Structure P
Amino acid sequence: MKAPRTPRASRALAVCAALLLCACSTSLSERDQSLLEIYTNTAESYYQLGDHDRAVAQSLKALEIDPDNLKLRLILGWSLQRRGTTEDVLRAEQVFRSIADEQDFRAPLGLAKSLERQGVAHDEAADALEAGKRVTEASDPKQRIAELRARSLALWTESRSWYERTLKLQKSNLDALNGLQRVEALLGRPEESLARGGQLLEALKLDRDYWERQLKKTQIGDREEKEMRRTIQALVDVEVATRLHCARTEYELDRLERAMAQLDAAIELNRGRADLHGMRAVVQRDLGRWEAAIADAERYIALSTAGVDSPDVKRAFDLISACEVERARKNP
């Protein structure tokens with residue numbers, strides 16, 4: 001999903017638009033200065049275009065000329081991160097660690113993300129071993145699973161500290177708040193995850209209110225208006241995803257009314273998402289609201305792109321049948 005631009009957090013969510021800290025050495029020859037400028041500009045352009053292979057190649061060429069260039073190291077780190085192979089994420093971690101003490105929020109943010117992703121990879125490997133979908137050369141598979149899970153927890157714990165560092169450098173950074181919401185959940189801390197979700201929702205509201213005010217100004221061109229609308233929609237998408245996460249967490253904590261409130265707000269923002277109606281159908285059923293549960297389940301089926309034989313659609317039909325039975329029992 002394309003990251004939204006916001007008045008405070010656009011630089012965190014669209015790093016390519018704000019890599020402004022180039023510090024070229026004055027001792028370079030005129031030729032090297034010229035090459036450095038060319039490589040830097042092309043690396044940044046490729047990053048903006050999403051061509052991360054070329055962005056990596058150009059930034060590496062530039063760093064051969066100016067190894068300590070912060071801007072180029074940020075471009076390299078984020079390009080590796082977004083290219084996203086296991087090796088790339090590990091290399092990105094090394095790049096971000098080398099500049100993590102700089103007073104630039106993009107370095108700890110990148111490091112936090114790379115650590116989070118590594119934690120997820122370790123956890124998924126443990127799941128695969130436990131399910132028998134993957135084999136290990138370790139003499140004790142159970143011990144290996146335990147080691148992978150312990151490593152995941154350590155990575156997520158460190159990731160949390162770097163997300164918090166990001167917030168110290170840029171208050172209300174949306175990416176950092178979103179990351180903290182995720183890692184707290186991964187660490188099995190639902191209340192803390194909900195608290196970060198609440199902070200994220202507040203920050204999103206402030207940013208969306210700002211851009212909606214900007215949109216009402218009279219002297220804006222068509223291109224600027226389209227960009228603002230894209231920004232607002234991106235913020236809405238993040239809010240919907242955040243509310244869905246909070247709803248699931250509240251549901252797991254058996255706080256059904258709170259889960260309902262989050263789902264109602266999310267559906268108000270996006271009535272066309274099948275998964276929102278599917279989850280609300282489940283919550284409505286658990287609250288004993290048979291008619292409402294049936295309506296949401298039917299809406300889920302109508303919106304779902306999955307076939308009628310898919311497990312989720314079958315579960316929706318089963319929910320409708322069960323609710324019809326309960327409705328008949330209550331109203332014979």
Structure Q
Amino acid sequence: MEEQKEIINKMIGKQSILFSNPPNILAGSSVAGKKEGEGPLGSFFDQIEEDPMFGGDNWEDAESRLMKRAAELAIEKAGLRSEDIRYLIGGDLLGQLIATSFGIVDLNIPIFGIFGACSTMGESMALGAIIVDGGYADRVLSLTSSHFAGAEKQFRFPLAYGNQRPLSASWTVTGSGAVVIGKDKPVSKDNDKENGVITIKGVTVGKIVDYGLKDSMNMGACMAPAAYDTISRNLKDLNVLPNYYDKIITGDLGYVGKDILIDLLKQDGFDISSNHMDCGIQIFDKETQDTHSGGSGCACSAITLTGYVFKKLMRHEWTRILFVPTGALLSQVSFNEGNSVPGIAHGVILEVC
């Protein structure tokens with residue numbers, strides 16, 4: 001009889017996981033639209049596309065093309081081919097995940113389609129890391145996308161309507177981010193300043209949190225309670241203080257949601273005001289780009305992570321972060337039936353070696 005191997009308990013606290021063999025980030029890609037490229041983070045993105053249609057026939061086709069481009073670029077940067085990827089985990093904001101299903105079909109990779117609204121990048125990375133650490137795959141591609149015009153058409157008003165946007169509204173980011181997660185080491189780079197290895201140390205899986213808010217034009221307020229719940233739970237599960245992380249990075253709370261999040265965490269005795277960053281605030285210039293409360297959409301956190309945050313980690317400017325993309329779980333049906341807008345947020349712990 002073979003000697004029984006020691007079982008390592010990876011479950012930490014109530015909702016968190018710490019991996020015994022943290023998976024590596026083999027590569028990440030960021031493809032952005034024109035407006036995103038004109039923002040403060042434009043120089044960090046891999047590709048900026050001037051054509052909002054991405055060569056397609058409609059907004060949905062454009063997003064599919066956008067996602068395919070990000071997927072292919074991430075695989076290429078990892079020095080791999082699509083057949084080297086065992087599973088793909090991804091999703092988007094469109095009904096029945098049509099941007100994903102039409103976008104990645106030609107890659108011929110087995111896929112788990114997921115929906116976490118704008119938290120999808122965190123959810124896909126968390127699941128990918130669990131699968132790799134568990135030994136069920138050697139390499140997984142996690143990705144997501146969003147498109148401003150497609151989101152407006154589905155959730156708000158078609159662009160031709162010309163509706164006015166309240167100051168609490170955010171601007172859906174046009175872009176796609178993809179990450180290759182694996183056991184092997186990433187391809188070394190010529191730039192010695194960016195030769196760090198980013199690992200996924202752990203995750204904190206979020207719960208659906210509903211404070212009863214019904215304003216679809218104030219996503220930050222709807223999502224902030226979920227971000228609070230996940231961040232607070234992560235700190236309690238790991239028994240650490242906020243300064244354990246160089247940065248605690250939320251997805252797209254914007255200016256309204258950021259203030260709510262900080263106030264809620266202070267009630268639990270956690271002050272993250274000095275090391276908190278929100279992707280929705282970083283991605284656009286509030287003074288010159290007229291995006292009101294900031295950026296939103298699945299791509300907001302995805303391309304900020306793969307473009308800006310990864311470079312900060314690779315250069316060792318940050319060594320440990322908590323990435324917490326946030327999502328508003330509404331649909332046309334739920335909104336028109338008068339339901340509230342629940343939120344969800346998933347935490348991913350990233351460290352650089």
Structure R
Amino acid sequence: MSTRILAIESSCDETAAAIVTDGRKVQSNIIYSQIDLHKEFGGVVPEIASRKHVEKINQVIQAAIEEAGVSWDDIDAVAVTYGPGLVGALLVGVSVAKALAYAKKKPLIGVHHIEGHIAANYIEHEDLKPPFMCMVASGGHSHLVYVKDYNQFEIVGRTRDDAAGEAFDKVARAIGLGYPGGPKIDKLAKEGNKEAIVFPRAFMEDAPYDFSFSGLKSAVLNYLNGCDMKGIEVNKADVAASFQQAVVDVLTDNSVRAAKDYGCTKLALAGGVASNTSLRENLKQACDKAGIDFYFPSPIYCTDNAAMIGVAGYHEYMCGTRHGLDLNAVPNLKIGER
């Protein structure tokens with residue numbers, strides 16, 4: 001007997017719904033992106049994001065059900081992201097999920113957003129099973145997570161300040177690329193020399209798996225200001241390539257070191273920054289050299305989507321997780337919390 005999950009994701013600026021069967025098969029994955037709305041502001045405006053979620057969420061859910069060709073009788077549970085994220089945005093998804101669970105008499109399952117990103121790897125890699133090490137890099141998070149089981153996680157490394165994606169956005173803004181910064185820097189970096197400018201790589205002696213990107217961001221800003229003061233023309237492609245390589249080097253080194261130290265033969269990549277081509281290539285090379293199997297999702301499953309929430313929700317459902325109608329949005333939800 002198959003288990004089918006309706007999943008809802010609204011933690012930031014994507015309104016998404018999906019139908020996922022048995023934690024692996026994605027029958028539909030509908031995403032309404034608000035990127036064009038937020039571009040003029042240089043980043044996500046929470047109030048605008050929340051209002052647009054309210055406007056679009058019912059349409060997205062209906063589209064997911066229709067594309068999957070299922071009825072409510074075919075759906076076993078409703079899964080929804082309840083944290084971390086923007087509180088107003090999260091509340092929209094949580095409120096709708098609770099209403100649907102109540103009206104259709106379906107179990108309600110709250111899902112951790114980061115656990116969803118990790119679970120995205122299960123969609124296309126049937127051979128991937130815990131335990132493994134996972135590097136989660138996105139606009140709001142940079143975590144190294146030891147995945148002990150489908151619903152057991154240990155954070156072994158985290159950012160001390162800016163997340164990797166946040167640093168990409170800030171540097172992109174500084175060199176005039178606009179929002180969203182990650183894809184724009186990735187594209188421009190292909191035209192530049194990654195060794196043209198030496199930017200710092202932070203290493204924490206007291207926590208060897210942790211990250212820090214604020215010093216790198218400041219170094220880029222200082223370099224740009226220095227060029228401006230001296231009247232030197234800035235080669236934006238070189239800045240993008242050199243900055244990106246500094247981020248990639250740290251993420252790669254910490255991830256592979258953690259995998260080795262924890263005895264993991266598998267390393268996965270997840271989150272929005274996981275679609276960065278340089279990061280994928282560097283991690284693949286490092287893993288091949290270390291004899292570690294490397295996994296990463298297709299770009300559509302790297303950015304925020306509901307399919308990953310459906311996969312994580314399936315595993316929560318199978319282990320007996322159920323939430324009541326008092327489920328609330330938790331913007332600072334810690335990974336592993338239930």
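A short reminder: the numbers here are calculations on the coordinates, not readings from a lab. Note that the coordinates shown come from a computational prediction; the quantities given were computed from them, not determined experimentally. Cβ atoms are built from the backbone, for glycine too; each structure is taken alone.
Using the calculated result 20.5 for mean count of other Cβ atoms within 10 Å over residues 254-261, pick out the matching structure from P, Q, R.
Details: P: 15.9; Q: 23.8; R: 20.5.
Attributed to the structure labelled R.
For which of the structures P, Q, R does the calculation of FRET efficiency 1/(1 + (r/R0)^6) of positions 78 and 134 (r between Cβ atoms, R0 = 25 Å, to 0.05) return 0.25? Write down the numbers at each step before the final one.
Numbers: P: 0.25; Q: 0.75; R: 0.45.
Going through each structure in turn, the value belongs to P.
For which of P, Q, R does P(r) over Cα pairs in 10 Å bins from 0, in percent, calculated from the coordinates, equal 6, 20, 25, 26, 16, 6, 2, 1, 0, 0? It would help to have the intermediate numbers written out before the result.
Values: P: 6, 20, 25, 26, 16, 6, 2, 1, 0, 0; Q: 6, 28, 37, 23, 6, 1, 0, 0; R: 6, 27, 32, 23, 10, 2, 0.
Of the structures listed, the value fits P.
Can you spot which of P, Q, R the value -8500 was calculated from, given it is helix-only ellipticity at 222 nm (-39500 (n - 2.57) for each DSSP H run of 4 or more, over all residues; to 500)? Numbers along the way, then the final one.
Values: P: -25500; Q: -8500; R: -13500.
This value belongs to structure Q.
Figure out for me which of the structures P, Q, R the number 0.25 belongs to, where FRET efficiency 1/(1 + (r/R0)^6) of positions 198 and 222 (r between Cβ atoms, R0 = 30 Å, to 0.05) was derived from the coordinates. List each step's numbers first, then the result.
Details: P: 0.25; Q: 0.50; R: 1.00.
Only structure P yields this read-out.
To which of P, Q, R does the computed value 22.8 (mean count of other Cβ atoms within 10 Å over residues 230-237) belong? List each step's numbers first, then the result.
Numbers: P: 18.9; Q: 22.8; R: 12.2.
Corresponding structure: Q.
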